[in-house]
1. Ranked by distance in nm of label points 7 Å out along Cα→Cβ at positions 325 and 341, which of 1, 2 sits at the highest value?
2. Quick one: helix-only ellipticity at 222 nm (-39500 (n - 2.57) for each DSSP H run of 4 or more, over all residues; to 500) came out at -7500 when computed from one of 1, 2, so which one is it?
3. Out of 1, 2, which one gives 17.5 for mean count of other Cβ atoms within 10 Å over residues 45-52 as computed from the coordinates?
4. Identify the structure, out of 1, 2, from whose coordinates FRET efficiency 1/(1 + (r/R0)^6) of positions 149 and 349 (r between Cβ atoms, R0 = 30 Å, to 0.05) was calculated to give 0.00.
5. If we compute distance in nm of label points 7 Å out along Cα→Cβ at positions 85 and 397 for structures 1, 2, which one ends up with the highest value?
6. If P(r) over Cα pairs in 10 Å bins from 0, in percent comes out at 4, 15, 17, 17, 13, 9, 8, 7, 6, 3, 1, 0 when worked out from the coordinates, which of 1, 2 was used?
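None of the figures in this text is laboratory data; all of them are computed from the coordinates on show. Not measured: the values here are computed from a predicted model. Cβ atoms are built from the backbone, for glycine too; each structure is taken alone.
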Structure 1
Amino acid sequence: MKKPAHLLLFTFLLTALFSCQPKKSEETAQDPEDHMEWWREARFGMFIHWGLYAIPAGEWNGTTNHAEWIRTTAKIPLEEYDQFLDEFNPVKFDADAWVKMAKDAGMKYIVITSKHHDGFGLFDSETSDYDVMATPFKRDILKELSEACKKAGIKLCFYHSIMDWHHPDYLPRREWEQNRSVEGAEFPRYVDYMKAQLKELITNYGELGVLWFDGEWEDTWTHADGVELYDYVRSLQPNIIINNRVDKGRQGMAGLTKEGDFVGDFGTPEQEIPAIGLPGVDWESCMTMNDHWGYNSHDDNWKSSEDLIRKLVDIASKGGNFLLNIGPKADGTFPQESIERLADIGDWMDVYSESVYGTQASPIAEVEWGRITQKKTENSTRIYLHVFDWPESGQLELEGLKGRLTKAGMLTNDFDKFRVDVDEKNQRYVVNLPDVAPNTIDEVLWLDFRE
């Protein structure tokens, strides 16, 4: 389907805007590129937002639109919010069960909030009393997850907030905290505290996959701070991957870094998927299953399993990763709606994961019936045709694919029942489909080409 002129112009401008890859600093530029290899292969991970904010479950004084930002959105005084420490006791938490659900869904890595903006840590920190060991639970959640991930072959990663609404040296205060003095507060001392916590996380929990920073947008955090922190983290674990939110320069929810000498290994679109592929740029769309990151018991606006599967495929077809969020409940369990969607995604991935893992962006323009991914070997390329909308004509028309077509087939479990014929003329291909789609969410066909 030919794109209208205004869309072509938008595509051109978007490509120019997002053409800048997050960069390494000069100090770490010599590090091998293969530290990103596992991440590019994975394509799919689980985000987990969990902390004290799960206890109010999104509700405060009759309002029900809160989640992990509740201390600020509900303007809760520090001493009142700190009372949640005495209530945090997730006795149903089972690290092995969490990791199993991620693995069964086809996820290759888990990114969990070691510390969100409220300053509370899910780990045993020697630098702070504001952590899980100060609660009735008194178990190091990250230690248990690290052990479960190691057994399951899942990469463990940590989200760590630069912003901290609890630490006395973090500046600025929230604008509504008029009774909380800033006298004696020293931001550099807070940075030292944050670096000490990061050293604990990097050295006490085995090899990590990613440090996923956030909360970098306030004026107290500078580009120089970002470069220094990037270098510091990489000095502790040279192969760790660090997102672009360690530095300034992120362009809002679009998540990609504007032109300039900014550090970070990948861009972070939030709650959205870039409209086009971004050649040469590593990026990861993080997204919620409903409307909140942390648990909100009133939020019933769940995305369907079909929508989430197609979002995963859409992202892979543009060369990105999908980081799909879970907001666990205060008792340590996942919401049932999340469990069901993970299971549905896992059922699809059991059959079709080959068309996601280790793939690159589509080699041709977007098609109206679905999406395309590809996987290259030394002398050949396998093209995966993800058919969302089974055409009434029974045919898919393709052009612009390079090489000599050698073979075609389907990934369905029932492939013996289906035959794929391809007519070729001057590098235009007509794929003749079976009458019925084996999978109505996304059936995948493949075409092999030799160079």
Structure 2
Amino acid sequence: DSLTVFFLLGYLFILNWRLTLIVAVLLPAIGWLVSKINRRLRRLNREHQLLTNELSYIVEETVGGYKVVKVHNGEQYEMSRFGEMSRRLRGYQMRMTVSGGLAQPLTQFLASIALAIVVTIAVVQASHDQTTVGGFVAFVTSMLLVISPLKHLIDVNQPLQRGMTAAELIFGLIDEPAEPEGGGKPLERARGEIEFRDVSFAYGPEGRPILESVYFSAAPGEMIALAGPSGSGKTTLVNLLPRFFDPSGGQILVDGVPLPEYDIHALRSQIAMVSQDVTLFNDTVANNVAYGQTADPERVEHALRAANLWDTIAALPEGAATLVGDNGMKLSGGQRQRLAIARAIYKDAPILILDEATSALDSESERHVQAALETLMKGRTTLVIAHRLSTIERADRILVMEAGRIVERGSHQQLLEQRGLYAHLHKIQFQQHAA
């Protein structure tokens, strides 16, 4: 279509350059009009895409939290949220349709004006013998032929703008910095020596500091417990070790080497992690236990036995080949957490991170799992986060955190004798347990 328009304009110029100049004068007006419509379409498409994302999020949130919605009778509220977002989305769609629909009739209107002017001038030229009837007919016919490809070019404008808006969002995601791969230093089997040197961390350059001047070291095979009130930075601290985030200041070393110097995959292969938010995949029990590795039936059974879960799994019709469902929905909360512990046991990594690893277990299961964890922790460096202080009394050292800083450190008995924050937290839990 572009080539057709270009060729016909050239032909018109050859036929009658004076009349062609009159047509050419209207081209900037058409260009300006299309450019204004393009800018509006681009803005509306961007807003439409963002609203579509928000609508999808509302649906996902409502479906995922259906238990809370039902128990609090929130159906009408969620329907009103969905309806309001749908109305806003419809409004943007209508404006996009109107804007896109304006381009063609306005362009044709301007072309009709140009045609009327050309016919008028051509009649004057013919009366003065400045053009022939054949030349006039050829010019008008060629000019009418320009309108059809020009219309096609205008029609393609709306989907083109929609595609460009989507491309902006896609390329924005692609241009996000990739996770750093590290310096490439291999790490076959870590000794487990960990050191935090004056580590600080904040989310973003303007964010509030989450960690400030944290320093401690852990010898190979040592168990370090992190205690303190919620929001003190314990989970953020352990998330820095596998480089889920990089510290804003200071250094973290494993076996005396700063983390960025290691290949990131080699580093993470040395770390097993069990968090309070368990993630399971819609796969078999065996594949969840051996996630990231080849499932060895004997090792899977050993890991499940160590996590006090083998009897439950063996009783299932398909045993370890049973699908656990979406995020382990076929298992209870305690079973899901024990399966995550079995995954850590199977990995057999020299560094363990346990973030409230027994929070969802009943007392009997917790006793068995604690015994399994104590066996697992032998010869391994372990960082343990526990709100129940009774589970960390035998730690080699306890670091007490408050507002992103380590305010106390020592053994369980030493911290009780200091009568500080740890002793206060221990007293509160002891009173609750006694009650």
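1. Numbers: 1: 1.1; 2: 2.2.
Max of distance in nm of label points 7 Å out along Cα→Cβ at positions 325 and 341: 2.
2. Values: 1: -7500; 2: -18500.
The read-out was computed on structure 1.
3. Working: 1: 24.1; 2: 17.5.
Source structure: 2.
4. On the way: 1: 0.95; 2: 0.00.
The read-out comes from structure 2.
5. On the way: 1: 6.8; 2: 4.8.
Largest value of distance in nm of label points 7 Å out along Cα→Cβ at positions 85 and 397: 1.
6. Working: 1: 4, 20, 29, 25, 14, 6, 2, 0; 2: 4, 15, 17, 17, 13, 9, 8, 7, 6, 3, 1, 0.
Answer by label: 2.
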